[in-house]
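Peer 1: Got some structures for you, see below.
Derivation of every value follows stated rules applied to the coordinates shown; laboratory data play no part. What you see is a predicted model; the values in this text were computed from it and never measured. Cβ atoms are built from the backbone, for glycine too; each structure is taken alone.
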Structure P
Amino acid sequence: MAKPKRAGQQPVKLVLEAGERWWCACGESKSQPFCDGSHRGTAFQPVQFVVEAQKEVYLCMCKHTKKPPYCDGTHKGLD
């Protein structure tokens, strides 16, 4: 099974306005933490998520979270 590229070692804290987003699951996007289409030709697909109202979020950058797109602390146990 293919492993994603780590785009960072810590989550990124953002304040997002309401709307639809696509989180990069492969780690290759140049627009981290959001998808720019770099996954094409790989086994990865971006994760769609919707923000209902403005809120602060912590998005995963290690790409190993069990709760995509949100950080669940998995990065703390990675080499």
Structure Q
Amino acid sequence: MSQNTIWQASSRLAKHPKVVARLDELRTEKEAEERMLRLSYGDFVINELQKLALNAKSDKARIKALELLGKTVGMFTAK
């Protein structure tokens, strides 16, 4: 098939209701997976910051961890 034929066929397919519905399903699934991954990483980061805030050897590290934890809950934003 030529490039032009491929583009024309893909354009027709992209307009087919069943293809549109499936693409929407796949996008929704991908967005949900990405959201779960972000939440998982977020939990990991927060847990590590909590550990640092409680157990870090230096005061500077504990303060920085507490600052970052505070920012995650909006403690330092102007109202």
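Peer 1: Relative contact order in percent (Cα under 8 Å, 6 or more apart) computed as 15: which structure among P, Q?
Peer 2: Q
Peer 1: Sticking with this structure for a sec: State the single structure among P, Q that was used to calculate distance in nm of label points 7 Å out along Cα→Cβ at positions 37 and 69, giving 2.8.
Peer 2: Working: P: 1.8; Q: 2.8.
Answer for the origin of the read-out: Q.
Peer 1: Given 1.04 as the derived value for Cα Rg over 2.2 N^0.38 Å, which of the supplied structures P, Q does it correspond to? Provide the component values of the computation, followed by the final result.
Peer 2: On the way: P: 1.04; Q: 2.03.
Checking each candidate, the match is P.
Peer 1: Work out mean count of other Cβ atoms within 10 Å over residues 21-28 for each of structures P, Q, then name the structure with the largest result. Don't skip to the end; give the middle numbers.
Peer 2: Values: P: 21.1; Q: 10.5.
If we compare mean count of other Cβ atoms within 10 Å over residues 21-28 over P, Q, the biggest value is for P.
Peer 1: With FRET efficiency 1/(1 + (r/R0)^6) of positions 5 and 29 (r between Cβ atoms, R0 = 30 Å, to 0.05) as the yardstick, tell me which of P, Q scores highest.
Peer 2: Structure P gives the largest value of FRET efficiency 1/(1 + (r/R0)^6) of positions 5 and 29 (r between Cβ atoms, R0 = 30 Å, to 0.05) among P, Q.
Peer 1: Quick check: -29000 is what I get for helix-only ellipticity at 222 nm (-39500 (n - 2.57) for each DSSP H run of 4 or more, over all residues; to 500), calculated from one of P, Q. Which structure matches?
Peer 2: Q
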